[in-house]
Every structure is written in structure tokens, then in C-alpha cells.
Structure 1
Amino acid sequence: MAGCRIFIDVVVVSEFINAYARSQWNASGKPGNFKQFRNSPAFQPIAGDIADAVRLILKHCQRLESGFASLDMNTVLDDYAAGNTDFNDKIIAALCQEKGFKLVTDDSDFAGQALPILTANRRMLKATAP
């Protein structure tokens, strides 16, 4: 795998930022609601940490346009309307399929998607074992 490039788009960055922020809100005992926490002075150093983490990630990744204009949104929306799926996950999966990418994730929501996945998630590995 040496020399492989890692691609990232704004949807993935947004998912990372939101997950990081929510994990800090959960760790703090969930004061108020999430929006109040995010707008509080206590969140400012956390936001700085998140921004630093994203900058570090971006140093090691090649930025990719989301491909929104070329995605088959009818299929994405039909899949979403069928339920049991996250809209952003559908966008990420569709982008990977369109570009022929492998997805690196530990998110078990991607299990069963028609795309190659690299993971350390034991549940996903068990589900795909022969």
C-alpha cells in the first residue's frame, strides 16, 4: 500500500468535525443542547483542536471535489427514502463508486454497500468473512 493516495472531500471533513464535536459534548456530560455547547466559550478550545486535527488530516490527503453535479441523485434519494440509511453515507458511497475508490472506515453503516471497504471494525470483518 506504500505510495497510495488518500482522497478526502468536504462531506467527509464535515462528518469528522461533527463527530469530534459531538464526542466532546458527550464527554462533557451533555450540558444544555448541542448547539448551546457549540456556541459556548467552553467549546472554543475544542473548536481549535478540531481545526488543528483537520489541518493535519488535510496535509496527508488529496482534496477531492464532492462530485455532486455528476452523482446520480435520484438513486441516492431513492435509497435514502427506503430508510435505514444516512444521507451523507449514501453520498460518500456514491462518490467512491463513481471514482472507483476503496473506502477506509470503521462505520458499520457502510456494511453491505457495493464498494470495497478497508476496515478494522471487527463486526464488519466478521460479516464479510468467507
Structure 2
Amino acid sequence: MERRPFGPSRVMVPIIGQGTWTMERDRQQSIAALRRGLDLGMTHIDTAEMYGGGAVEQIVGDAILGRRDEVFLVSKVLPSNATYRGTVEACDRSLRRLRTHWLDVYLLHSPSYHPLEETVKGFRRLVDEGK
């Protein structure tokens, strides 16, 4: 799998990732598909708290169990949760569902009616806490 440097850390990330939207429909098949992707070098996994109401993050957590160090893991905060406090709390919930202590990237899923400064402040706190 071809990889490219990502961000200031220049960590090497696969150019092809695995999306997880609607994976809650068949838990076992989804876990198997994610694991097969990992076996094939597709170690970039993108998920979000809104996918399946959090169920997809649980599926991803099960799929990567014991393999977290191999995965470049991305999740997203819902715009409705994108206040300072809401961003931090949403990330903590995602981390619990994913059964990990950190994300490689945490994104704002789409524009929010909350001030962007609040969301960024929440993101900065999460970075400072190593999440």
C-alpha cells in the first residue's frame, strides 16, 4: 500500500483508507471487512460518532482490538456537539467506544452553528491531553 507523509509529524499514512458509514447493518461482516483491510495494508480507518449513533465506533473498536498501533484512526465530532465542552466530551465518548486512548485525527464533521473558536479550543485541549 502506497503511503505518504501526513501533517507536521510526517507520519506515513496509506493513501487509501476504509470508510465506515452504515457498517452497523452487519456487525460481524463489518468487523471481518475492517480486519481484512488491515491485513491488506489499509490501516487508515475513518469513522464518526454519528455513524449508527456510535455503534460503528464500537465495531471499529472491536475490529482494531490488539492492532491499534497499526491503525491511523480518524473520527469526527457532530456539529451539534461542537462547543468547547461538547467537543471534549464527544471525543471522550468516541475514545471509549473505540477502546483507545487517542485518535490520530479528530475532525469537525461539517460546519456548525457554534463558534468555530470554541471547537478549536476543544481540539487544542484534546491535543494537549494526548487524545
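Observations on the model:
- Which of 1, 2 leads on volume of the Cα convex hull per residue in Å³, largest value: 1
- Structure with the greatest value (metric FRET efficiency 1/(1 + (r/R0)^6) of positions 29 and 93 (r between Cβ atoms, R0 = 30 Å, to 0.05), set 1, 2): 2
- Ranked by mean count of other Cβ atoms within 10 Å over residues 69-76, structures 1, 2 are topped by 2, which has the highest value.
- Computing helix-only ellipticity at 222 nm (-39500 (n - 2.57) for each DSSP H run of 4 or more, over all residues; to 500) across structures 1, 2 gives -16000 for structure 1.
- Looking across 1, 2, the calculation of mean count of other Cβ atoms within 10 Å over residues 5-12 that yields 14.9 traces back to 1.
- If distance in nm of label points 7 Å out along Cα→Cβ at positions 13 and 77 is computed and equals 1.8, the structure in 1, 2: 2
Coordinate-derived values only; no laboratory data. The structure presented is a predicted model; accordingly, all values stated were derived computationally and were not measured. Cβ atoms are built from the backbone, for glycine too; each structure is taken alone.
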